[in-house]
Every structure is written in structure tokens, then in C-alpha cells.
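Below are structures written as C-alpha cells.
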Structure I
Amino acid sequence: MLIVAGYLVVDPGRRDAYLAGCMSVVEQARTAPGCLGFSLTADLLDAGRIDVFERWESRGAVEAFRGSGPSDEQNAEILAAEVAEYDVTGVRELT
């Protein structure tokens, strides 16, 4: 399993519009082969931060989905980002 997690920073006044523009990407990801979970969410404390969390069955699945990545318009709105991939070798259920 592969987890992609981190955050993006956009202009606080544009965050809602940025997220609305990502709705189709989230819908596509959630139906993509190998996607176990995909979310982009507004951070509760930082008005310019968007939290990123994705779970994929494999690196191949995430690479097949990624394609060229965010559009040029979306990239232009990102002021900063810290996103990383984590290879998961074991899972412990908490429920």
C-alpha cells in the first residue's frame, strides 16, 4: 500500500474556489483502479492550507492515475506544498 499525505498552501481567499476546481479530480481518483481513498480538505485552523490524503494499492496504481498532475492554473495557485509518499508494509486496524 502507498499513502500520499501532506498539504498545499493557497491564497486564503481562493481556497474554496481551488477546492471546488479539484472536485472532478477527487471523483476520478476515487473510481480509479487501485484507489483506496482520496481527499483534499480545507484545514480547520489555517485558512490557506489544503490537507492531502490518498491511499493506493500500489505505486503502479497511483502512477497510472497521476498522468501529468495538476493543471497549469492549479499549479499557479499553489504558494507552497509539502507532500510525500509513504510505502506501507503493515496495517493495524484500530476499530
Structure II
Amino acid sequence: MTKSELVDVLAEKNGSLTRKESETIVNLIFDSMGDALRSGEKVEIRGFGSFTVRERGAREARNPKSGELVDIPAKKVPFFKTGKELRERVDA
């Protein structure tokens, strides 16, 4: 499911929201989640899963074309852990 499909489903299921209003709501939710993760907070949606930020350490890698060693700096990456209810629904 894409973001635009999610917007369409929200507008269709609600009935009283236009597609534009649904798009605004979806964008607001995603923006709020991104802001929370950026500030180091954990985002937990009960029954769905939780989003956290993990730190990847610096490392050396090899350029596959030239074989040259390349330093990759440390960085922060988002991580998603599924909730029990979602795992059960997918497995059913």
C-alpha cells in the first residue's frame, strides 16, 4: 500500500473527509512521527509496532568497482519492530 492509497482508503472509509483533508491528516501523522524520531523519542502504536532510532557505527567498506577501501561514517537510522498483534494478523 502506498501513501496515496492510504489517503484514498481514509477518505473512502470516513465518508465525511475529502481526499485533500485525508492527505493533510496522513502527512501530519507522518511528519509528527518523523519529528519525534528526530528528537530521539520512541514512537509506539499499540497493536502495530514501534519505531526507534539506532546508531550504526563507523566502518570500512570496499568499493566494488575499484576495490578501494572506503570509510563510512557513523549514522542514525530508523528501526521498526512489529507488534505482536500485527505479526499474528500477517501470519493468519
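Quick notes
- Test item: helix-only ellipticity at 222 nm (-39500 (n - 2.57) for each DSSP H run of 4 or more, over all residues; to 500) calculated as -8000, pick one of I, II: I
- Among candidates I, II, the computation of distance in nm of label points 7 Å out along Cα→Cβ at positions 5 and 53 that gave 3.0 used structure II.
- When volume of the Cα convex hull per residue in Å³ is worked out for each of I, II, structure II gives the greatest result.
- Answer label among I, II for the case where relative contact order in percent (Cα under 8 Å, 6 or more apart), calculated from the coordinates, equals 21: II
Each value in this text was obtained by applying a stated rule to the coordinates, not by laboratory testing. This one's a predicted model, so the numbers in the text were calculated from it and none came from an experiment. Cβ atoms are built from the backbone, for glycine too; each structure is taken alone.
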